[in-house]
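Please treat every number below as a calculation from the coordinates, not as lab data. All of these numbers come straight from a predicted model, not from anything done at the bench. Cβ atoms are built from the backbone, for glycine too; each structure is taken alone.
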Structure P
């Protein structure tokens with residue numbers, strides 16, 4: 001199904017589905033097999049596939065994803081980084097990368113291409129298919145899995161070094177779809193914040209990944225302290241050390257903590273990756289060190 005057409009038929013899964021005749025079922029099986037082959041071919045051109053997840057919302061996962069992507073691009077991978085915004089109901093990656101209002105690009109022979117942002121970051125998002133900001137996506141699991149499959153199989157991502165998949169909070173349809181659909185996924189990065197509530201929930205995300213046989217690359221503790229720009233003192237607004245504690249308890253790697261910087265919000269709203277504009281910030285240093293650890297895990301030289 002055409003991507004735009006699928007969005008126009010938001011309510012299609014609620015209608016009674018007709019009984020399929022044998023030849024119709026065979027045709028559908030053949031189409032599914034062809035799509036799976038396309039998916040494997042497209043993903044085969046991407047060296048490293050990483051999912052970014054969280055146990056709960058409000059931890060800044062999308063902000064972390066965007067700035068990790070920008071950091072990879074700044075470290076010699078410009079034009080070789082992609083971001084799949086797999087949050088079907090609340091896509092926000094385009095806004096953070098200054099791509100709001102863009103549409104997926106069509107090419108000859110029905111080819112579809114990602115939207116390219118700053119530093120050559122290639123982006124695909126449900127936001128590119130919606131008519132306006134007020135349009136909700138009222139879908140259940142099967143349709144969400146199908147659109148994610150199309151994003152992976154029908155979009156011409158090209159040769160990439162890294163594809164980061166920004167997933168919605170929790171362990172529901174979208175995370176499960178991505179884990180099952182992407183062949184040879186390198187692993188997941190789990191974003192949390194220092195609060196005890198976040199610590200309790202992030203354990204579910206770790207267990208979820210392990211049960212699916214997907215490696216946990218590590219935990220990032222976001223919003224970990226505020227560094228005063230005047231005196232340099234660190235104020236632990238949401239406590240600190242929660243991510244490291246969970247990592248030690250469940251024997252996974254701790255990638256580091258990212259301090260709060262007010263400019264992160266301002267840059268996200270203006271559509272500019274924070275790490276590209278604030279090189280002297282301790283927060284940028286934290287992202288740089290985290291990306292170095294991710295590369296070590298992936299054995300990227």
Structure Q
């Protein structure tokens with residue numbers, strides 16, 4: 001089976017927001033006997049895994065400074081999330097719940113579908129800062145409509161240590177009036193925030209565009225399933241330079257350094273790069289020729305393995 005390393009989302013023009021959605025979809029498996037206690041032992045090797053996150057420009061911090069990964073699963077209660085974070089500086093300065101995102105924290109966005117007006121946001125601060133030693137959370141309700149709505153609730157727990165923390169959450173189906181079953185599609189986004197000093201924050205995202213609270217198209221499609229999609233083992237960003245050439249950065253674990261990677265459209269290779277060591281990770285930077293028409297979905301291929309699929313946004317007019 002070909003392994004997926006990373007997936008970049010597809011960006012749509014406003015006129016296409018309601019067209020058929022051909023962005024990547026990730027299968028999330030049904031799990032049994034998951035206790036929300038902030039511990040990873042009952043997950044073992046189960047769940048759909050996202051092993052690396054980067055910011056909107058494809059930049060990361062060194063793994064010993066900050067690294068976040070997460071797993072998704074589901075059961076009859078709700079969507080299950082396990083987040084594991086390495087963070088060398090604990091800082092959670094916010095006094096008000098609505099400001100928790102300003103310090104070390106994890107943000108979840110759940111919606112009934114990409115582009116839907118039925119969504120909510122959860123922000124969780126782990127309580128690793130000695131000045132703020134308790135787990136804190138805040139829920140923001142973005143559900144539209146005038147009908148009766150279920151009160152938003154979550155179940156969340158955490159464990160902390162001298163190198164980082166683990167956050168485990170159950171996001172109930174009843175929050176969005178969802179009846180869970182295999183094949184059901186919804187949408188999800190996760191931010192991991194790292195503050196090493198006040199008024200300074202690094203934010204890594206799964207879907208590499210922010211503002212999911214105001215535009216639920218900035219989320220990934222997920223599908224409830226029996227088995228998970230292959231693990232997402234890296235992260236990527238792509239855009240255009242001043243000459244109109246596309247530039248793609250792919251970031252992976254340090255073990256990938258020295259390996260080549262080609263960006264292909266179908267069977268045709270548009271560009272080739274090599275993973276090089278950078279900041280404790282492996283980074284490949286590939287420049288593609290100026291396109292005659294917008295690029296379709298590209299595949300990043302190393303050897304016989306497909307590492308990721310990439311959709312580069314259209315250049316600014």
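Just a few scattered comments:
- If distance in nm of label points 7 Å out along Cα→Cβ at positions 85 and 277 is computed and equals 2.9, the structure in P, Q: Q
- Value 0.75, calculated as FRET efficiency 1/(1 + (r/R0)^6) of positions 221 and 261 (r between Cβ atoms, R0 = 30 Å, to 0.05), assigned to which of P, Q: Q
- Here mean count of other Cβ atoms within 10 Å over residues 93-100 was derived from just one of the structures P, Q, and that gives 14.4; the source is Q.
- Rg/Rh (Cα atoms, Kirkwood Rh) - highest-scoring structure of P, Q: P
- Which entry (P, Q) yields the derived value 2.4 for distance in nm of label points 7 Å out along Cα→Cβ at positions 61 and 269: P
- Answer label among P, Q for the case where helix-only ellipticity at 222 nm (-39500 (n - 2.57) for each DSSP H run of 4 or more, over all residues; to 500), calculated from the coordinates, equals -12000: P
- For mean count of other Cβ atoms within 10 Å over residues 101-108 computed as 12.1, the structure of P, Q it came from: P
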